[in-house]
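As structure tokens, here come the structures.
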Structure I
Amino acid sequence: MRKLIFFFHLIFLFPNIVSGKMVEIYSLDQMDDQRGFCIDIRGHKSKAKVNSGLQAHTCYSYQGSIAVDQGFDSLKLDEDKFHLPAFNVCMEAASNTASSSLRLNKCQDEELQKFEWDSNGRIYLISNIKLCLTVAQGKSREGGGGSPVHLMRNLSLEPCGDTLHTFQMWGARSVGIREADE
């Protein structure tokens, strides 16, 4: 079964990586990790746990490539979808209220799966434009790997505004190329 999954990823995902369609979504503020924080599926790379939702995690691109649990389809971003093709799921708000968590679900034409970037670098829920994707404040939690050890923070939808500005600014990049920056 593992070989079958590996070949599936190799055949269907490799073209996306080669053509540059895979991007990581990263916080413009590095906070307490010089490698930066990316939107990430909880768990480890290809063994990520889709049912556990999303978090902010040390970006893996410092290792030379975008990891499957942080790789978004850049073409789907233009359609207001944050699609992770390796797992065939989309980012989804648990609700359209403040402090809502971010989960993953089969990509559909659902209001809770529609997000847009504004000209200030904020990612907001289209059905409630007052809520922005926000990295948790405070000290990061340590993960189980990396050297130095990877760091993690929670993600949620919080009111857009000056108070949380540095925790709500995002960019997209393929390895070595910044596609959206301030």
Structure II
Amino acid sequence: MSLKIDNQTYFNQHKTLNWETPPIVVAWKFSSAENLGALLRVCDNFGVKQVFFVGNEAAYKASRIKRNATTSIKKVDWSFISESEIWEKIPSRSLKIAVDTTSESVAINQYNFKVVEKSFCLFFGNETIGLEDEVIQHCDDSVHIPMIGNSLSMNVVQAASVILYEATRQCLLDE
């Protein structure tokens, strides 16, 4: 019978996989400081090393970001950036992927993250309206999460967890 052990012990005893080139995450005009912090924690869980928050830093309480990020606040390189600056900060070789339902979005279980031959950047939109059309137009691809229930949307951090898990599963776990 299995015995519960703490996470630290388990992951110290088991091989940790690493991205050769970790994805970059962009949080586009989130409205909640709690979601910014939770996103940092999820990104840390999946090996993301860089997160850009597009928006005005003064609009968020740093203490709420820190409380939700916990120790991940020091493990992920994150910064606030303007709408115009973001396109210069993302490496030109990176594939830009919008995470939103669009006329051409692909379900994540049908999207092949493994064949992306360069780094990729995932764009997550505002909790209420998602990504603006202008942002989607700047992206190379768009993906969505298939949903079968009655609610056809989910919290943006939950969506980031699902997307990052699928990308990790395809690129690192299915080897």
Structure III
Amino acid sequence: MGPEAVKGESELVIIEVFEDSQLWQQLWPVVEALGQENYVQVQAEHFRASHILAALVNGQPVGFLRFVVQRLGEDEGRPPIVFREQTLYEAKIIAFGVLPEERNLGIGRSLQQEAMRRAKALNCCQVRSRSAYGNDANYHLKISLGFGIQPSLENDSVYFIKALPAVDGLKSN
């Protein structure tokens, strides 16, 4: 993603971060400040890939988003969903945050949009995430990006699901 203006003359850049990089070391205090350590580190057998995006303002990390690629249904203990002889995949956002002093400037929106762009490039048919009930800021962001909402039957949370435009090989006739 190219640079965007944030807060007047500030420059926003969204890039992928790898755990063995210097930028990862700079991003980790942001993860800790937002209490997202467990979500950034969680691993599961059904994760086919994991991607961490960092939001940099003037070169400094101010937010992040982690998404994993998985077969639809697999994390729920269900068999994968197959359509036209192809297994369907989704990008599931499992960690996301922007430092409080940097919120409401379009940084979270840019992170979500980049995750959706990358998910589509990875041939995912949807993006999904979960949020606690009452997280109005996240509700506003997700609804404004066109996500649908499904309350969870298991806990005090809601799922947000965004279908992506037809992916290669799955275009309708």
Given a value of 25 for relative contact order in percent (Cα under 8 Å, 6 or more apart), calculated from one of I, II, III, which structure does it belong to?
II
If you rank structures I, II, III by Rg/Rh (Cα atoms, Kirkwood Rh), for residues 84-155 alone, which sits at the top with the largest value?
I
Quick one: mean count of other Cβ atoms within 10 Å over residues 52-59 came out at 22.6 when computed from one of I, II, III, so which one is it?
I
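FYI, it's all coordinate maths here, none of it is from the lab. Nothing here was measured: the structure is a model prediction, and the numbers come from that model. Cβ atoms are built from the backbone, for glycine too; each structure is taken alone.
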